[in-house]
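As structure tokens, here come the structures.
Readers should treat all values here as calculations from the given coordinates under stated rules, not as data from a laboratory. Keep in mind the model is a prediction, meaning the values are calculated, not measured. Cβ atoms are built from the backbone, for glycine too; each structure is taken alone.
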Structure 1
Amino acid sequence: MDRPPALMPIRAHTDRIYDIKCCIRPFRSKGFNLGVEQIGDAMVIHNYGHHGSGWCLSWGSADMQVQKAMSKSPKKIAVIGSGIIGLTSALVAQRAGLDVTIYTRELLPRTRSYRANGVWGPGTVALADEAPANLGEVWEQMVRTSWKYLRPYMGMAGNPVAWVDHYALSDTPFDAPPPPLPPMANGVERPVFYDMGNRASDIDSKPQVLTPDVNPFPVPYATRATKLFWNFSEYGHLLTQEFYSAGGKIVMRDFHSPSELAHLPEKVIINCPGYAAHDWWKDKAMIPVRGQTEWMIPQPEVNYGFTYRNVECRSKSDGVMVIAVGPGQFAKSWRNSNETPDRAEAEGAVRVVEELMSRFSGRPA
């Protein structure tokens, strides 16, 4: 068994919270929209509805949609939106030899993409009774293509894409019966998601059960797996510079109606609005799923992450990220479009980490 290294404790205190980020995950009940439609004389290629898997699926999704764009043999195209889906779509188009202009209301650091978790784990993107028959195959192709695109960014200066050990911790055996699911907020019906099964599971490292003699945490049950994650600051800056270096242009613009696209000089357009498609494109299949991350002052000496008591914690280059997870959190987040940061939620999550770290006293850490 691989013995875990000694771990540095996290300085988890509520007065170390320096930022709280709140976003809406763009869940689409029918799965992502990859359709093509005509607006005036412009061909619009949709690329949105990736739920919380945008960072994982972005390159694969971009690759698919740029291939559709190339069927028109354009010399230039437009991309709507500069979140991670829009930015990777623009880069893939540039690599295909196209002149690309991004039209966006906000630059990447102000988009909802930048307020996400940012760890590899592509998951559910549709409801079971609304998913198209080929969703699983399309999803798997996106996953595997994205994985190949990510490979050149691993090991670069600043660690834009990095690997870290992640520990799942529990006070009870992992095979113990789970507690009853909490009721959904506001009495909404609990959704039944499309099951991806074991597609592309070979990409992920398998959890290793840690026996008491090698478990570095003061809890009785632990597993460890190695996960890939993004350092948003480095990765976002790298992609943006790559786009500019290849001659890309960004135009700050807020659209209010799909008909406005017909007036753009580019007649092939990749539409990547994220959750904004709910209002701008009147796509009522879009369902808001609230997400919040809290950020504590960075600790470069901490090189691991963990999940414990429905709280996930991970050390990144720009801070120690903490996020409430689990069935109870989901019950409050589903169909919730409130993007106002919740300080009480943030402090509650940090206190879970603080209590765990207080038990490291006297341990070789």
Structure 2
Amino acid sequence: MKQSPLHDVHLQFGAKMVDFAGWQMPVLYKGIIEEHQHTRASCSFFDVSHMGRIRVQGADSESFLDLVCTRKMAGTEPGQCRYSHVCREDGGILDDVIVSRYTEDDWLMVCNASNREKILEWLAKHAAGRKVDLLDTTLDTAMIALQGPLTLELAASAVPVDLSGIKRYRFASGAVMGVSYSVFRSGYTGEDGYEVVVPAGIVKMLVPQLLGTPTSPHEHIRPAGLGARDTLRLEAGMPLYGQEMSEECDSLSAGQGWCVDLSKDFIGAGALRRLKEDGLKVSLVGLELEGRRIARTHTGVMADGTRIGEVTSGTMSTTLGKNIAMASVAVEYAAEGTELLIDFGARKAAARVIPLPFYKRPKR
């Protein structure tokens, strides 16, 4: 079981640790609801060091990434990040990734922890014969996320780097006293914030400035675990690999067609073009449920007395005060306002299709 470079810090702050994708990671500290609410109101510190970080370097890097990614990578500017999928030839999703360009021939791909080895093997297979070098930097680096409406102002006073010029899905990189860093303005909560990559050996040096100490914690920034990260991303309508996406699901049916450029050739493009021409059979939708019983993953969705899909993720939204879920349903039942039933076995709960995302952060 791998440990984050911040493992000892999590224990000192009272985290409950769980096994997640081969890593020991904090699921919560004081409680998922409290951490969720704090993120929406202030700023939370998330350790996401378990996520894979793969450098793609070499003269053929751009064309190689254009081949393996659904999103157009050609023309990406240095300092720019793009969300994309990596697909099989049949369109099945191997993973969803964020690809960031440092220079003409130096890129970073961030992938899910559970898919890191699979993605490394896939990239190596298709890099053969190309001027491409792959470097897995996951264990040599740490990655933290600061998320919440106060993040930008709090980070400005906590770190010795000017972050004010970084726009959404852009990043800045450099070195301070010989220590390299990359700061990305992105995240997985629906809030504004930063994701920071630094060498694993120095990440603990950031903790006193960002979190304080267990006996003298920061006034505004608090640690949050994977539990709150999941409920926050669900409110924001952000898909999770293994739930909204998998190798058995394609990017279009998963509601992620916006990150698929069918005008270019990439692995899986032919299958996705045929699927679009033939018409989708299922669609990802948002649901508002009656009652307080949470619809868990794979819970059946019914209409006209027949199972027409299943829940992919569900929670009781503390921000919105209602029971929500995402579900994959037959396209003829995907229209906004469609009345459906959630199949809890002996009992059924009424549900209605509503737009995604459930939550959008207020403009400030």
Structure 3
Amino acid sequence: MEKKIRSEENSLAIFSFTEEGCRLNRELNRKLTQAGYKCESYTTKRFAARFTMNPMDKDLKQWIGERWGRCSFLFIGAAGIAIRYIAPWVADKYMDSAVLSMDEKGRFVIPLLSGHVGGAVKIAMLIAEQTGAVPVVTTATDVQNKFAVDVFAKENHLYISSRRLAKEISAAVLQGKKVGFYSAYPVEGQMPEELQVCSNLEELNRLPLGIAVTDFIEEQRGSTEILYLPPENLVVGAGCRRGTPKAEMERKLAGLLEKLGVSSLQIKALASIDLKKDESGLLELAEECNVPFITYSAEELKEVEAVSSHSEFVEKITGVDNVCERAARKYAPAGEMIQSKIKLDGITYAVIKENTKIRFEF
């Protein structure tokens, strides 16, 4: 199974280096926390106790590196300070953290890195809305108010299957060219003028460049190049014999998903019973898929009322009669069960597809 590149989190570390910067740090922490971010404020030892903030690690550069790609960073101070601290870790926009800089007076906020995929532009706009600061945005699609496929994918929890095609689509949009668009899912909102809506994949294949929101990724054919954006909308409930290796679980899951006509890139969570919370195969499988591994107690799983099958043996061992279906349903109560419990040589899986709508929001 193909491994995803980025796990999406709302963690934000805010750094300040002066007294006035600390006041702004504290204000931003409060406002961004209210907006749903998990904020932690850091400053020098000189101001940490006074402003009730975390003292910066003596090796801040290494500290940032350990959290790179899993946390966003806002530096209150000169942009050069931010650049020096993040320089060793910059790789590409699909892996980089969002990095922003803001002056201590709170007049300007600048997305420095990973404006779209990492969400730096979104954070800058939120800060501007909350504080009255001027957002200094330099991204071409933002400056020209054009459709940005990476922003669209992020906001709709879609996986970008080809970085090259995403870049080519952005270039085409900036050149004023039309890009085909097809979605197998319902679409809401106003369609951007840069996109040409197609009713099916056959129609999309008649255009030179296109975007397809589907459950599968076809091989490129002819002169048409299509960027496939599968939605992250699958929850996999799982159970297994103790000690089942990850490779076996991965192979069986890949085969099952292929039969269902969906992609492993669509998995958003792996779920099971808490008796399996330390099961190495499941933990490694979740890590391979770059998704959380969620476990529930037997009491919590019993809250799920309807399952397709019952096992007295499983109930005797775990306290519930059907772990995989109950775990998947517990995580996604309103989704569609596209695969009820299936036994695969000591492994059980159930798959739920969450209700999905594609939205255009500008």
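General remarks:
- Distance in nm of label points 7 Å out along Cα→Cβ at positions 125 and 213 from the coordinates reads 1.6; which among 1, 2, 3: 3
- Parent structure of the calculated result 8, 33, 37, 17, 4, 0, given that P(r) over Cα pairs in 10 Å bins from 0, in percent, for residues 77-252 alone is the read-out and 1, 2, 3 the choices: 2
- Look at relative contact order in percent (Cα under 8 Å, 6 or more apart) for each of 1, 2, 3: the largest one is in 1.
- Per distance in nm of label points 7 Å out along Cα→Cβ at positions 85 and 341, the highest-valued of structures 1, 2, 3: 3
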